[in-house]
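Structures given as structure tokens follow.
Readers should treat all values here as calculations from the given coordinates under stated rules, not as data from a laboratory. Predicted model, so just to flag it, every value in this text is computed and none were measured. Cβ atoms are built from the backbone, for glycine too; each structure is taken alone.
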Structure 1
Amino acid sequence: MSRKIWLDFGKILSKNLKSSFSALQEASLTWDVELKKIKVVDGSTIPDKVAIVRKDNNVVLGIVNTKYKCIQNSQVFSFLDDIVQQGKASFYAAGHIGQGEKVWLLIKLHDEIKFDTDTIQKFIMFSNSHDGRGCIRAYFLPLRMQTQTLLNIYFGKRVEQGIQLRHVGNVNQRINESKKIIDLAETFYDSFQQKAEKLYTTNFKQKKVELFFSNCFETYSLDSTRTKNTFKRIYDLYSKEIKTFPKSKETAWAWFNAVADFIDYERLSKGKNSQEKISNHLESLFWGSGLLLKQKAWDTLSSLNKL
């Protein structure tokens, strides 16, 4: 798989865009959704239920009750314009998952984290769903520049939930919420840097590596050929890692990035075709089992690092 697989359903945006609408235009996300009645074969309609349908191609994205209100892509991210225009961040990428069930917009903060030659860029991803399952959410998304690997871990709360923003209310209310998220991002990235530095600077010998694999992958069948192949590939990625970043040799940081690299680029997702496999893989990286396994690796390494 090529690097930046997480952008296979998205687009890197032009620099200096000042509005979320311009960002969505570049990523071909200005399509609208509408509610349509659901008919069965005999022509009767299903009471109290409607379908969320893309107006540009008539694809059904979800089934909801009749009280549901659609929020269009062009409306949902407008509260970010104020932050970008103040110079606190810039629009970086935008895309969708599946057929458009989830739409996401990525903004980039302007400072970075560096460990020698290892650079971590600071992002916040905002997502909105058109399947009736959620509101606007914000996720802190550290991105390792050299490998384009997502280091999206969290501290203290359920990692797959993110931070919720209300659809309701006026734009000024949502601008205030977004400002709070920028403050929370600063707190998150300060904590991330401190904890990552510990992984980067503390020696992590082979005995701990063995404990790491047994604890992190405890739900796996350790005797299966598939698990053994997974472990071998992570060892290979670790070897590649320390060639690229020699100063990270025998550190928990190198092992975490080997696992993250495996999850992002080699852990397979199921699907009927290549497009569905990629979409399911992105879903896993952002919100599903890939994210949770990465969190498990981080937490296990952090605990073992204290021994």
Structure 2
Amino acid sequence: MDEVTHFLATQDTLGEGAVWSPQEQALYWVDIESQRFSRFFLPTQQCETFEAGDMIGVLALRTTGGLVMGTKHGFATWDFASRQLTYLTDPEAGLEQKRFNDGAIDCKGRFWAGTMSMQEPRHPGEGKLYRLEPDRSLAVMDTDFILPNGIVWNAENTLMYVTDSETKTIYVYDFDAESGSITNRRPFIFTPDEPGVPDGLTIDDEGFFWSARWGGWKIIRYDPDGKVEREIRLPVPHPTSSAFGGPERNELFITTAWTALSAAERQSIPLAGDLFHLYTNVTGTARTQFPG
């Protein structure tokens, strides 16, 4: 346990957004800056890469087949037959230095995703949190972010957790599953002195949180009260996201990036951007799919 292994030499510029498909026994993830995403079938060890022609910050499975995505140019669906994106809505059209980043599907099939500025320095209020309904209507849920990132819910679907990388904070909201409303935002985990920033977020069946630490060379597992339970060290500095998968749902797949490295650093850390793997002593639940 806790022994990370090198899983796949993907060399993603900015690997992100790991999602497990239990039906296919396959892992999906994106390479944001390369405008592509990949699918790896665990039983056959077959890997496919798809050129999307747009920056994909986050993807999720659809119940009708294909994918739903948050991209640089708004929400879109992907059809595997045509290998094309179909755009649904772009709430920040005309803002060329903005793009969608991370997100997730809630228990009622709503797609939540945040937007971020691609220009630095970033400023408060530039990041916004959106909710796409299965009927494809859209709502702005919060505007007080700098760089919104990983999103998860507790097992009871009464709390929603949203990462803001720039402030080194994971926030928690009270969540109403029926209406999809969020209230009473407050800091849950605040890590001002920890190297790196919190990135992708997943939750296991024990209610513990796995936060990828961009620039920190590790993934941190927090208990339900927000206390550090363990740290998983990695041989690369920029882990970005993780997802539970495998036949027993006890395998953690970890995406990474090399985009922030200098040429010299990239030469000395050749595994940066690859996919990593960890057998754990816990399981993770399958993510909800988008019915729209």
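Of the structures 1, 2, report the one carrying the highest value of mean count of other Cβ atoms within 10 Å over residues 88-95.
Checked 1, 2; max of mean count of other Cβ atoms within 10 Å over residues 88-95 sits with 1.
Say we calculate Cα Rg over 2.2 N^0.38 Å, for residues 72-135 alone for every structure; which of 1, 2 gives the highest result?
Working: 1: 1.32; 2: 1.22.
When Cα Rg over 2.2 N^0.38 Å, for residues 72-135 alone is calculated for 1, 2, structure 1 comes out on top.
Computing mean projected area of the Cα convex hull in nm² for each of 1, 2, which one ends up highest?
Working: 1: 17.8; 2: 14.0.
Sorting by mean projected area of the Cα convex hull in nm² in descending order puts 1 first.
Among the shown structures 1, 2, from which was the value -13000 of helix-only ellipticity at 222 nm (-39500 (n - 2.57) for each DSSP H run of 4 or more, over all residues; to 500) calculated?
Working: 1: -13000; 2: -500.
Source structure for this number: 1.
Relative contact order in percent (Cα under 8 Å, 6 or more apart) was computed and gave 15; which structure, 1, 2, did it come from?
Numbers: 1: 15; 2: 19.
Only one of 1, 2 returns 15 for relative contact order in percent (Cα under 8 Å, 6 or more apart), namely 1.
With mean count of other Cβ atoms within 10 Å over residues 56-63 coming out at 22.9, pick the structure among 1, 2 it was computed from. Write out the running numbers ahead of the final one.
On the way: 1: 13.9; 2: 22.9.
This value belongs to structure 2.
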